[in-house]
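Chemist: Take a look at the structures listed below.
Values in this text are rule-based calculations from the coordinates and carry no lab data. A quick note: this is a predicted structure, and the numbers were derived from the prediction, not measured. Cβ atoms are built from the backbone, for glycine too; each structure is taken alone.
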Structure P
């Protein structure tokens, strides 16, 4: 699967999500320190935009009902969501943030 450039690392703020669209999918992209993570942007509980969620460490909390998801794996960490989301491989090449799709 190819990696696609979705953002510039220098444009991202630590712990603040942004929504990017890749191959017809909306992803929540987060910078945490010197790494970036991408997960599906929609919470499986009520379809909330996860890029607007609160990021603490490697977890993001849904902005609507406080479900939490692990940024590396997409695993569900806290209800009311009952399932996780898809996590995507991300690499930083120079200043380019690339997601595998």
Structure Q
């Protein structure tokens, strides 16, 4: 399945309790159709002491959000937008904002 969101993209949450918040995509889970976004959808979890958490206790983790609940953020439009794909003259495939035509790829 193709997604318009990639790792490192800035996205806006469009539904749910975190609606309106922005963050960077930390990880994509394509089999489940979900994304993990920095600082969004945080839950507290009790963990036992381990190598990763030597103290144990309560830690905050970022839970995945369904990919349909996020949109790519366009810096020019200053909002979440739909994404299109096109080929440039040199043959490279890029993503662009369907609203203003701005290229979303990082050069």
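Chemist: Once distance in nm of label points 7 Å out along Cα→Cβ at positions 28 and 44 is calculated for all of P, Q, which comes out largest?
Modeler: Top value of distance in nm of label points 7 Å out along Cα→Cβ at positions 28 and 44, among P, Q, belongs to structure Q.
Chemist: Which of P, Q yields 1.29 for Cα Rg over 2.2 N^0.38 Å, as computed?
Modeler: Q
Chemist: Once relative contact order in percent (Cα under 8 Å, 6 or more apart) is calculated for every structure in P, Q, which label goes with the largest value?
Modeler: When relative contact order in percent (Cα under 8 Å, 6 or more apart) is computed for each of P, Q, structure P gives the biggest number.
Chemist: Right, here's the next one. A value of 16.6 was computed for mean count of other Cβ atoms within 10 Å over residues 4-11; which of P, Q is the source structure?
Modeler: The value was obtained from structure Q.
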